[in-house]
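Participant: The following blocks contain the structures, represented as structure tokens.
Where a number appears in this text, it was derived from the coordinates with a stated rule and is not lab data. The structure displayed is predicted, hence computed values, not measured ones. Cβ atoms are built from the backbone, for glycine too; each structure is taken alone.
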Structure P
Amino acid sequence: MAKYTENVAVDKPFADAWRGVHGALVAYNWNIVTVRDNTFFLRERMSLTTMLWRNPCRFAVHVRREDDDRTQIFLVGSTLGFGPLPKGRVRRVAEILKGQLLGALAQMPQANQTP
């Protein structure tokens, strides 16, 4: 099984980061399998034809409060298979997911700013 792990620190309070992560996952049409505590369990959406020749990636996105103004986001991804092809694929999909999450969090207004 090919695996990928990464953690990212963001300068957002926990509640804002959690809402931003949830909003990004919904906006980018990720298949949210379940949500447990502060962890989103995802599966990559694929068409029937692409599922015939590759396996979907699965991710756990854990949001953890570090302090009042900082939050850690942990990405843990995996896909079936071994070797460089599945490993490279799970890395590419994880980079796409990370970019979507960070982009959504960057667009959120700061809590103490007035519009």
Structure Q
Amino acid sequence: MTDITMHLTANFYPPIPADIQMRVQEIFDELQADSYPFISGWADIPEDWCYEYEDWSVFDREYKLPNGAVVTGRSLCDDLRLWDALFWDCDEPMDTLADYEREQKEYAGQLSFWTVE
């Protein structure tokens, strides 16, 4: 799982207390595991990559922090700027547009799985 403690330590002043950081890490790990984030697109065109989740409903869950505050996954990611961190461990796309175009090109004598009846 992605370790976000350095992000929480470096980007917030006054510092977030350690007990809250540990709880936020637990919540973040659950959100990352249950939302199944993924990146789609062509490997050679990163500016067009689409960052998506298979299950958005996990961000509506409510959690209680050690200081008594009740937060949702969505508000936690908004307030602590964690949306990008959900994708840190995702695999980047491997197929390129050139690979796709090469696969789509038909050659004389090429076998086809489509039959015409």
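Participant: With mean count of other Cβ atoms within 10 Å over residues 13-20 derived from the coordinates and found to be 18.2, which of P, Q does the value describe? Working shown, then result.
Facilitator: Working: P: 18.2; Q: 11.1.
For mean count of other Cβ atoms within 10 Å over residues 13-20, the value 18.2 is produced by structure P.
Participant: Determine which structure produced the value 26 for relative contact order in percent (Cα under 8 Å, 6 or more apart), calculated from the coordinates; the candidates are P, Q. Intermediate values should be presented prior to the final figure.
Facilitator: Details: P: 36; Q: 26.
Derived from the structure labelled Q.
Participant: Another question about this same structure. P, Q: which one has volume of the Cα convex hull per residue in Å³, for residues 21-76 alone, as calculated, at 91?
Facilitator: Values: P: 80; Q: 91.
That value comes from structure Q.
Participant: Also, I was wondering about something else. Of the structures labelled P, Q, which one yields -12000 when helix-only ellipticity at 222 nm (-39500 (n - 2.57) for each DSSP H run of 4 or more, over all residues; to 500) is computed from its coordinates?
Facilitator: Comparing all candidates, it corresponds to P.
Participant: Out of P, Q, which one gives 2.5 for distance in nm of label points 7 Å out along Cα→Cβ at positions 37 and 93 as computed from the coordinates?
Facilitator: P
Participant: Also, quick follow-up: Taking mean projected area of the Cα convex hull in nm² as the criterion, which structure among P, Q has the greatest value?
Facilitator: Largest calculated value belongs to Q.
Participant: Out of P, Q, choose the structure whose coordinates give distance in nm of label points 7 Å out along Cα→Cβ at positions 61 and 85 equal to 2.8 when calculated.
Facilitator: Working: P: 2.8; Q: 1.6.
Among P, Q, the structure yielding 2.8 for distance in nm of label points 7 Å out along Cα→Cβ at positions 61 and 85 is P.
Participant: Continuing with this model, one more query. Of the structures labelled P, Q, which one yields 3.2 when distance in nm of label points 7 Å out along Cα→Cβ at positions 5 and 29 is computed from its coordinates?
Facilitator: P
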